[in-house]
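So, here's a batch of structures to check.
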Structure 1
Amino acid sequence: MPDMNARRQAVLAIVVQEHIASGSPVGSKTVVEEYRLKVSPATIRNEMKALEETGLLTHPHTSAGRVPTEEGYRYFVQHLLPDQPLAPTDQRMIQHLFHQVGYEKDQWAQLAAAVLAHSSQMGALATQVRVESARFKHMQLVEVRPGLVLLVLVLHAGVVKQQMINLDLAVTQDELSQTSNQLNDLLANLTVSEIGSGSLELTSLTQLVLDLVIDTMGREDSPVSEQVFREGLSHVLLQPEFATTEDAHQLVNVLEQASLLGSIFDNVRSNDGVQILIGGDGRYDALRDLSLVLSRYGVDRSITGVLGIVGPVRMHYARTIPLVRYVAELMSGLVQEWYT
């Protein structure tokens, strides 16, 4: 931890906030005049030099002013940024939008991404909720026509799967209902890892249906790819950090990397509260020019999704952090009502 007295902290906070607002290097004269400090520009220059020596500020070769480094932004977010709630007017606007959607849960994640992008004027990401382990709730077999049966499988967390089964043998609806009842008793509240036919003596029909249930639940536990809703990319591309075509392509490429986002989302799901990645935090080289403000939402860690904001490292953290926190809390409330 660098040696940080009160004045040095104040200077760092001013430089960060001024640079976020203007995108330009911040000089000592600006710091003194804009904030009416009762010290000379020379004193502020000395403090800026000390902050540069500790790695929290740097200066472009073409300017005498300073800009924050990634470490400077991290120190600002962790130690100097006030923990403030989202403004009541913003809260009411977001509540109104979600009230219009109501209990159309398939629209929640897409709306969350749209709200975050609009309110932050940055990019936004959101995933649908995902169940940690599929758990059997109920199933039903319905004869469609001779030799063709519909399997309706209901899992906990509101997941419903349907599959058509072609049968070589003739069965009645009574036989299908008996099979359904048997499996409903046998599999009640079990996960795939807990299901085992063992020494059970099952009819060929029951064994066939059981195998289909196990296969379906297994695929639900291991989704090939997680659906990610992306909004507001145009906002990010307007920032000077992505003015060149090469920088813009790099940004788009990063946001399309399913494996990278999946790794980040898994980490967010395992932690509480808002998670902030500034310049990749030394873990994700592809994110060196970006900041992500992310949060898990849902019920504990069993039914969860991820949402958040993406933009340049020069991000308005005082705005984005409470915004992400509020939308995550709102989404968690909706998931709690729906799934429990």
Structure 2
Amino acid sequence: MSKEIKWGVIGSGGIARRRTIPEGILKAKNAELSLVFDINEQVNAEVAKEFGAMQANDIEAVLDANIDAVYIATPACFHHDQVRTCANAGKHILCEKPLGMMVAETEEMIETCEKMGSKLGCAFMMRFVAQHAEALRLINDGKLGKPVYARAQLSCWYPPIEGAWRQEIATGGGGSLIDMGGHCIDLLEMFFGRISRVSCFINNTVHDYKSEDSAAALLFFDNGALATVDTFFCIPDKSSRNVLELYGSRGSILAKGTIGQGPAGEMIAFLEREDEGYDARQARSEDQGIVVAPEPVNTYQAEIEEFSQAIIDNRDPIIGADLGLQSQKVLAACYESARSGRAIEVA
């Protein structure tokens, strides 16, 4: 296998144009952009010219080209068929989340890829944030103690827009929960392990489109820890701090702005060196904590380089389809909880 993977893109507008192509594929040391496709011919022509790629007129042209991998960044309702089509054409696939609209779709996608020998990755790029990686190291080293509670928040202002696929259940699978909450849930599972039970509320608090603009979920982990995820399409961008809070029996790791598309953010750890005795006064010191500030990485570049290297090394990608399937199972349980008003076990 060549040490430079040739990439095609299906869905060249949106996140591909804003982030994944310029910051990921073009900057990756082991990747090369070959051609792009989008159903919007004008947008696709602009993207091809902007980034020096060939312009494909349909998906078949992408799959007939001499490429190794396909990045899929289309609306969620197309992922199932497009992933299977790419796999049947012998391509490796990095797909935006969610992998499928339902658990059964995701399982079919995985089955097809395994049958055809195609690697399938899910674009949870926030796992590559340098501060998240350092927080995980602290947790794995026992510095946080026994996991107790976590919170992950991601919100934005997303008013009604004609043709916006995330505002339609039929095309996005849901709203703020599946779109942004999926990242939050995946991150918390990276830190604390598998989620076994959920309780969730969704609502249209401000906007009246078909998918939810508000979601809050309570999560219960296999290890007994609890967490909440709150994600909204109806809170102004500058008002949301995109908070990440991780608490354990020996301290906490607190961050603002690390959850999101950019590398900006700050993280502080408050960690006890040894088990503390009971303090009836519950005194709080003025300890400023430990600033967690590793060398930042571009998450899109890291994502493309890791998946490309998995192809070169013929190994499973670090963020593989199994994580996409687990995410789908947790999200399905959350939506079932919101519909039924009950706590739901994750399948």
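Values in this text are rule-based calculations from the coordinates and carry no lab data. Every value quoted in this text rests on a predicted model; they were computed, and no experiment measured them. Cβ atoms are built from the backbone, for glycine too; each structure is taken alone.
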Value -9000, calculated as helix-only ellipticity at 222 nm (-39500 (n - 2.57) for each DSSP H run of 4 or more, over all residues; to 500), assigned to which of 1, 2: 2
Computed 16.2 for mean count of other Cβ atoms within 10 Å over residues 18-25 - originating structure among 1, 2: 1
At a computed 1.01 (Cα Rg over 2.2 N^0.38 Å), which of 1, 2: 2
Structure from which 2, 9, 15, 17, 17, 16, 14, 8, 3, 0 was derived, P(r) over Cα pairs in 5 Å bins from 0, in percent, for residues 82-209 alone, options 1, 2: 2
Given 17.4 for Kirkwood radius over Cα pairs in Å, for residues 26-129 alone, calculated: source structure among 1, 2: 1
Highest-scoring label, criterion being distance in nm of label points 7 Å out along Cα→Cβ at positions 226 and 258, among 1, 2: 2
Computed 4.3 for distance in nm of label points 7 Å out along Cα→Cβ at positions 202 and 314 - originating structure among 1, 2: 2
Distance in nm of label points 7 Å out along Cα→Cβ at positions 42 and 298 - highest-scoring structure of 1, 2: 1
